[in-house]
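Engineer: These are the structures in question, set out in turn.
Here, each number is a calculation from the coordinates, and none is a lab measurement. Please read all numbers here as calculations on a predicted model, not as lab measurements. Cβ atoms are built from the backbone, for glycine too; each structure is taken alone.
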Structure 1
Amino acid sequence: MKRWREMLNYLIKGMSKAIFRFPFTVICLAGATGLTWYMISLHTSPPLVIEKLMYTLLVGAFLGMAGQSKAERFAFLKNKRLAIYLVSLFLTLGYFLIIWPAPEVSSEIVVRTLVAVFAMLCAVLWVPSFKSQTDFNEVALIHFKATFTSVLYSGVLTVGIAAILAAIDALLFNVHSDAYQYTISFLWIMFAPLYYLSLLPKFNSEEEEDRQALQTAKNYPRFLDILVSYIAIPLVAVYTLVLLAYFIKILVTFHWPSGQLGPMVLIYSAAGLVIFVLASLLQNRFAGLYCKIFPKVLIPIVVMQLISVGIRLNAYGVTESRYYVALFGIFSILIGFILSIKPVTKNGLIALLAALFAVISIIPPVDAFTVSRVSQIARLENYLQAEGILVAGKLTPKADASEKTKIETTNILTYLDRSSSLKYIQWLPEDFNIYRDMELVLGFKPTYPQDIDWESKFFYAMIDREKPVFVSGYDLSVNVDWVNYRNGDEDGIKIYPFTLNGEEYKLTIKQLSGMETRIAVQDAVGTELIGTGIYEFAKKLAEDSTGAKEALPPEKMTIEVLEDRYRLKIVFQNINLTFGTDSDAGASYSAWVLFGVDEIR
């Protein structure tokens with residue numbers, strides 16, 4: 001009991017120090033926890049402003065952490081913590097103002113935010129060792145241990161508390177299902193980061209207590225020594241042999257991979273560099289050989305990967321994923337050369353260059369999204385110019401364009417539409433909609449490849465009718481069903497008129513092709529207010545499937561769309577797809593279509 005009390009006191013003392021040491025970060029974490037609890041209580045999709053606040057608090061938490069690390073490293077900043085927190089607050093508010101006008105939290109916002117957070121984390125790792133006696137490898141080890149310990153403790157607490165709540169629910173009285181979510185969100189958003197911060201010593205402090213804490217924190221655990229030396233390093237060695245054998249196969253057959261190589265080498269490089277840093281502090285033979293060989297082996301492997309990526313870029317242009325795979329490849333080659341000639345004490349360059357490359361990838365005009373957009377628009381223009389559809393910036397519709405042009409044009413426009421980039425195409429009309437305007441503007445409807453490599457020609461999915469469907473935020477529901485076939489009426493349209501708050505609306509279900517259908521809500525004069533195609537959703541569901549499904553939870557069978565004040569939610573009861581030639585391909589669906597209008601504020 002005494003031992004348990006001492007451990008509890010130690011835990012509370014450490015976390016209390018972390019609160020005073022990282023006050024801005026802790027405030028942001030507390031705010032994020034509160035917002036998460038609020039979202040749980042809603043039982044529906046949260047308002048857009050709440051999502052933006054969550055990302056803002058995430059950025060603020062890392063800004064506070066980065067600011068504190070700089071204050072502790074540089075003597076002239078030690079007495080200016082308030083100024084640092086004000087700068088962190090200013091930058092956090094600036095981030096919120098940047099994303100405030102956005103109509104949605106798009107993938108671009110998410111990626112830019114996560115990359116910025118990654119850059120700040122790299123800075124937190126690098127700053128304590130900058131022009132200091134503090135070893136970067138020791139800083140990285142301490143952060144690694146703190147992360148591992150925090151995740152382990154939080155995981156054990158999650159399982160334990162969930163078991164206690166389940167026992168109370170089964171044996172004593174009913175426990176609301178939200179209790180599990182409240183508990184998990186507190187543990188992983190508030191407790192885990194705070195405990196992680198409590199395990200970080202002051203790296204550049206001259207006080208004796210802090211120096212002793214640093215000495216204790218940088219001890220290399222025996223279990224981690226064994227894990228790195230005798231498990232991780234041999235696994236990386238075997239993985240390296242597999243990659244080298246595969247590259248020899250490529251050189252013999254001259255058959256390059258179709259895209260799976262990039263992520264594999266990226267993971268290999270990232271994991272290998274982490275192990276390299278951890279192995280740099282070890283003195284055994286395995287670690288020594290690894291630190292000598294890995295940087296040199298990394299270079300040819302990444303070069304082959306970049307050749308593979310280059311082939312894909314030449315064929316399909318730049319996308320965000322290919323951009324980051326290529327950028328990480330360039331980073332890996334540069335680091336491989338540096339680590340081959342520099343001592344392990346210079347490993348801090350890994351974090352510094354990683355932060356630099358991350359920042360480059362989110363700053364226009366060389367950021368991932370701008371480069372990808374320009375590349376894909378150029379590809380689109382090349383296809384249309386080759387067909388004579390686009391001449392001197394003017395469009396001439398052409399119904400008999402080649403099948404490849406139709407498919408590639410559809411794919412590129414869909415990609416640009418998902419990233420809200422159609423507005424950057426000057427020769428397209430304003431408010432261009434792929435499913436509504438493509439045939440009128442380009443001369444052909446959205447076209448999709450028919451040689452889809454499915455394990456089965458058929459796909460069927462149905463909703464689990466025993467699970468609840470949340471309808472909060474919506475004003476009405478319409479139960480609909482429809483069938484698409486290429487040999488049927490492709491221009492068929494179903495219209496469901498309705499009145500809401502004294503306004504006339506029309507729910508339209510229009511078949512655009514044998515596989516594609518667009519569901520939309522129009523006002524009384526026929527202007528589309530909100531809408532979406534459903535084929536991409538159904539195709540993704542089929543791609544993720546290993547066969548016919550008996551039942552899927554409602555969240556897997558739901559599409560939600562937000563457009564200004566309007567909300568559209570499609571909850572599929574069943575989806576039935578038939579893949580094949582033009583004559584027999586088709587789809588049938590049944591769904592609840594929910595529509596809502598937010599009040600004008």
Structure 2
Amino acid sequence: MGPMEPDSPLPNRLTHVSDKHPRCMLAEFSSMRRHRELCDVVLNINNRKIFAHRNILSACSPYFRAMFNGDLAESRQTEVTIRDMDEIAMELLIEFCYSARITVEESNVQTLLPAACLLQLTEIQDICCEFLRRQLDPSNCLGIRAFADTHSCLDLLRVADKYTQHNFQEVMESEEFLLLPVTQLIDLIASDELNVRTEEQVFSAAMSWVKYNISERRQNLPQVLQHVRLPLLSPKFLVGTVGADLLVRSDETCRDLVDEAKNYLLLPQERPLMQGPRTRPRKPTQRGQLLFAVGGWCSGDAIASVERYDPQTEDWKLQAQMSKRRCGVGVAVLNDLLYAVGGHDGQSYLNSIERYDPQTNQWSCDVAPTTSCRTSVGVAVLDGLLYAVGGQDGVQCLSHVERYDPKENKWSKVAPMTTRRLGVAVAVLGGYLYAIGGSDGQSPLSSVERYDPRQNKWAVMAPMSTRRKHLGCAVYKDMIYAVGGRDDCMELSSAERYNPHTNSWSPIVAMTSRRSGVGLAVVNGQLYAVGGFDGTAYLKTIEVYDQSQNQWRLCGTMNYRRLGGGVGVMRSPQTDNNF
């Protein structure tokens with residue numbers, strides 16, 4: 001080859017990032033450990049010797065890094081004794097350092113979690129907490145709560161607290177409840193969010209706890225009874241059951257509490273002057289709305305899986321699958337039914353629609369198809385009609401819009417947008433349908449337009465500050481929030497919101513992760529960002545926006561990683577048997 005001309009193009013390059021290399025490295029290190037090759041430290045736990053390499057342990061565990069890299073005596077020793085540690089748990093954790101694989105189960109989680117805390121293996125701590133969260137049951141939630149408290153697992157502690165409060169009517173029948181220390185009993189029955197039909201249940205639970213060990217606990221009765229809201233009892237129960245109880249009658253403080261409740265019930269005109277913690281009705285968080293994640297792209301293919309999130313338990317549960325795999329699917333809820341519109345099944349662009357009924361946990365395919373195939377489509381409900389906006393059909397990026405009338409099971413076209421948009425986000429606010437961002441087939445867009453169904457016209461509105469395609473958007477507190485997506489260069493974590501009164505966008509704090517192909521939805525008054533792609537990995541994490549603190553926080557993981565999945569919010573069904 002001759003000399004390159006000064007203005008000739010740069011030579012072609014091929015940059016390779018190996019997925020195989022790290023796996024092979026780990027496999028070789030693991031083999032070396034098994035054969036005790038180049039091992040430079042022996043861990044002695046309860047007379048069990050574990051051979052390892054300092055570099056590997058230090059790279060995985062801040063605990064070992066501090067031990068081997070500082071002035072501690074262990075940094076110079078070839079054999080190190082570790083006390084107060086379960087040897088089997090340590091073996092599993094060391095094996096994880098070499099293999100990136102571990103199995104958490106009922107038989108080992110109670111030793112694995114403390115060991116992971118000691119070694120500061122936060123990933124294993126999170127996995128153990130997730131395992132325990134999935135095991136929550138009325139018979140064990142108090143024990144899991146105490147375990148989480150002991151090991152400072154704050155997220156698990158919060159979830160266990162909420163679970164216990166919501167399921168109190170079953171929890172109070174468990175042996176764990178009868179074994180509670182008095183301080184934990186008081187914390188529980190003092191909660192405003194205790195889910196009981198009547199205050200009689202709280203009194204009965206408190207007395208069952210006292211009578212489980214009368215000789216030791218009768219002294220606690222006055223302290224416990226202060227947190228039972230006696231003024232909320234029926235007069236008959238207060239006089240005939242509470243006032244007649246021998247333990248209550250034999251204690252002066254308890255008698256005073258009963259008299260206070262009698263006065264409250266007998267003197268309604270005086271109640272405004274008698275307000276306090278014991279007169280405040282409990283307000284348990286009701287099972288309100290559920291968040292559904294539908295389809296998407298996972299592990300190199302479109303998926304048909306569906307799962308739903310209950311904010312009350314912070315739990316994701318798999319639901320009935322769709323009949324087709326759908327990535328780039330549009331999702332919306334109309335008349336308490338969830339619609340999945342179009343998408344791509346990994347081979348073909350789709351115009352078919354499926355409809356989900358949460359009461360039966362079943363999908364039906366008897367919905368008329370859209371007039372054209374659409375993936376990366378925006379879907380929303382306005383005035384009882386389902387709109388499908390933009391997308392692509394495999395040939396071109398689309399500007400046309402159509403809407404579905406469920407009464408006629410028919411789609412009809414309306415005015416097209418002024419701009420072709422795929423990966424567009426849509427939202428309904430103030431009687432208008434907004435189309436936000438997306439791509440025109442060449443580059444991402446920051447432009448925004450809105451549709452007026454009364455005039456069948458689109459009008460251009462103020463653009464976003466950032467160009468975004470495959471973004472998430474939702475209406476939250478009378479503003480449109482737009483988060484994530486991708487610009488010309490990278491996946492985005494930034495977020496902004498639109499004020500319709502000023503026709504302007506303003507930034508809010510960025511999410512904790514970059515997310516393209518993200519779903520955004522408001523559930524029980526909170527804004528959730530679901531899944532997406534961060535530029536390296538498909539995500540199954542979700543995060544929630546705290547407006548008062550102006551921050552996002554992670555709050556659990558889905559069962560599946562999802563890029564380009566749809567999200568929809570539905571009211572809890574009348575029965576939860578299907579879940």
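Engineer: Here Rg and Dmax of the Cα atoms in Å, for residues 111-374 alone was calculated and came to 25.3, 79; which of the structures 1, 2 was it taken from?
Structural biologist: For Rg and Dmax of the Cα atoms in Å, for residues 111-374 alone, the value 25.3, 79 is produced by structure 2.
Engineer: Computing distance in nm of label points 7 Å out along Cα→Cβ at positions 127 and 551 gives 5.3 for which of 1, 2?
Structural biologist: 1
Engineer: To continue, here is another question. When log10 I(q)/I(0) by the Debye sum over Cα atoms at q = 0.13 Å⁻¹, for residues 271-470 alone is computed for each of 1, 2, which one produces -0.87?
Structural biologist: Among 1, 2, the structure yielding -0.87 for log10 I(q)/I(0) by the Debye sum over Cα atoms at q = 0.13 Å⁻¹, for residues 271-470 alone is 1.
Engineer: Now, a different point. Output the label of whichever structure in 1, 2 has the greatest value of distance in nm of label points 7 Å out along Cα→Cβ at positions 39 and 175.
Structural biologist: 2
Engineer: Here helix-only ellipticity at 222 nm (-39500 (n - 2.57) for each DSSP H run of 4 or more, over all residues; to 500) was calculated and came to -18500; which of the structures 1, 2 was it taken from?
Structural biologist: So the calculation was done on 1.
Engineer: For which of 1, 2 does Cα extents along the principal axes in Å, calculated from the coordinates, equal 100, 76, 43?
Structural biologist: 2
Engineer: Out of 1, 2, which structure matches -0.73, -0.83 when log10 I(q)/I(0) by the Debye sum over Cα atoms at q = 0.12, 0.13 Å⁻¹, for residues 47-222 alone is calculated?
Structural biologist: Considering all the candidates, the number was obtained from 1.
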